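Okay, got some structures for you below.
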Structure 1
């Protein structure tokens, strides 16, 4: 078994190095270029169509574009927004944040393409709900049903250890902060998540549209108060981020120093892992939305990246950098604990509790949505009845993971994730011409863009 573990870890280290970063980073750039960098050219309009219409009305029984976006956001806004960012800073230097921003901008191309394709090739299931995602555009767009089945199988299996890892992070946080036994946390999480996922995408959408803004705002406001208290440090923080993005940085206190290559690698990785652009998961939530055009729904993918990476991850970075907690002795020993340390130092015990509760809410919301994603894979492969079986497999995995069980499965997490990313990015490149045509149609039609800006 040890030989297998070592082999899997070796393969994972290779795949999740430059091959993955080039696939997603450069891939996102190429797709953005092919679409004429629409996310920059039409940025004010896209903001108006998303942030400006967050609470627009929708017909009863339908999933609104905002609900679909918050469902997808629930998956991307997770523990990594709080604990992943300081790790990127400690191992890649402040310049990693600049490359995280670049990756967010380029990742908008990948996320937009996959959501538009998911919306275009969606279909209705036995219950009359819209379902979509990479497996459908691989089957109907690429005419490669075997690739769609491979994608669905890999994601369906990958989500079992993924659920376990998320549940374990919840139980570990609860035990450390409140002394609650892991098995109790596991059972409570199972009940909370189960009550939501049993109701399907409509209930998930109605819960996430309330939970995601609340948990994001609670953490964001708490973090911004710290940043404003250190407002005089903000120009210096920007200077650190931009200068270190292109030049090496020497060791400072608890920070061991970094080279430019490390800044790029950690920044790009943080952008990729945080917003899930190119992974193919977001289209599953967005395909259920009620909207008049696939491109308009695609704009909500950009909304997700702005909230997840440019707002929440950046806020965490500014808390860590403006307080100088990253240069304290011993900072490298526990990078993931730096935000909690900064909050505790500023707010006292309440600060540490706020970060812990935020982590718990972030992870619970992630569990709700990834179980839905897993069900959709099972439904595509084996039908609606089998998807219900997988729902309970995932729910059971919450308790097993919370208690720290089946940890040998966890080592397969990253390699199985790679097995869904590579085929999805292949599909995006093969089909992006269709998205380019749809985008041109949207921005030149009197029914959509021209009508919106009053030039129809």
Structure 2
């Protein structure tokens, strides 16, 4: 059965790629209201794929925002385990569009030996959803699935899975499973198969600073009115000390210390400082000097400015003193940190440091808890064996710097642990212009998912 499934996958790579391009052509940008019809189209496309796999009970289910796609196949019987595949069909905005070298929703194959597929969502995570769909298709062509299967494909991951937790709570019986396969993580490099054993949590804010009731003439009022843009910059600058440590009061109180073994595991990861500099294009790395980059990303909390907006930003000059300024700020959190407590810490910092010359408002847009995965669990071992079978080497175990809210929701409300994998690479330009997917790695990923199901 395994050999037949793998043979089918290898013979149909061109078809798989063509269907992925169809999926990528739907601009499912969940954060933009004008893309709501496209979000519905994206959900319908996923549902059609599940129907073609002869899944049962295929549904496009409403939430308070974008719909969830659900399906199941329970033909393996009550004695067989039930695996849920999680994924999301929404993608990030494409801005700044002028930096794309091709249409972000017209997937283009290019690069040396045509190895890369460029499109928004190619790596994060339509490519990963398709790898799962096509792995199951290959198994179905070879015979019955060796496990029971459920699908939970949401449309709001890129905006914090705002309605997913309530959906999971409302449908516990329908979603009940023994394990969740979540391919929304990634690999260290094309030749370095990777199992993700941890995810950071998230607290995401919008900080708004207000000054005068309207924009003012900077010549007439500059120097006597505190500029909200300057005030915002001052507040943000004070959120780190000179060594990159976050200064919110109590921010590190619950941060779990790394054991000697954990630090040794981080030190064994193969990505070097030189590779990181080459990958990102920065002149030098930055951050807490007592931790190596892998620890800063996987096991230390952070505070990052994701966007700034204020005043006149058009072509030419306009000498205004802006009435307001806004920043988007995210805190990546580690085990034992509570997002709700971080919200309180941010508010306390602002109360202590904001001057009386301005007013401020803090909006908490979404939160997610951190997660750790047991590397000795049956699911992780089945995945590890699968990766080793395909890549011919033992996988690396790493903690991922990103956040996936679904992992905590499924664990909390269903008691289901997640196995985290994925076949995107660090230089895939995820969330940036010219997002891409390394096709040789993607094809191997399909094989690995096939192996995983037979192993489990």
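Quick note: the coordinates plus some simple rules give every number you see, no bench work behind them. Small disclaimer: the values here were computed from a predicted structure and weren't measured. Cβ atoms are built from the backbone, for glycine too; each structure is taken alone.
Between structures 1, 2, the greatest calculated value of relative contact order in percent (Cα under 8 Å, 6 or more apart) is seen in 1.
Comparing structures 1, 2 by Rg/Rh (Cα atoms, Kirkwood Rh), which one has the largest value? Please report the intermediate quantities before stating the final value.
Details: 1: 0.95; 2: 0.99.
When Rg/Rh (Cα atoms, Kirkwood Rh) is calculated for 1, 2, structure 2 comes out on top.
Sorting 1, 2 by Kirkwood radius over Cα pairs in Å, for residues 39-142 alone from high to low puts 1 first, with the largest value. Highest-scoring entry among 1, 2, by distance in nm of label points 7 Å out along Cα→Cβ at positions 63 and 223, is 2. To which of 1, 2 does the computed value -23500 (helix-only ellipticity at 222 nm (-39500 (n - 2.57) for each DSSP H run of 4 or more, over all residues; to 500)) belong? Checking each candidate, the match is 1. Here FRET efficiency 1/(1 + (r/R0)^6) of positions 423 and 447 (r between Cβ atoms, R0 = 25 Å, to 0.05) was calculated and came to 0.15; which of the structures 1, 2 was it taken from? Label of the originating structure: 1.
When FRET efficiency 1/(1 + (r/R0)^6) of positions 119 and 135 (r between Cβ atoms, R0 = 25 Å, to 0.05) is calculated, the result is 0.95; to which of the structures 1, 2 does this value belong? That value comes from structure 1. Of structures 1, 2, which gives -0.50, -1.17 when log10 I(q)/I(0) by the Debye sum over Cα atoms at q = 0.10, 0.18 Å⁻¹, for residues 183-310 alone is computed from the coordinates? Going label by label, the one that fits is 2.
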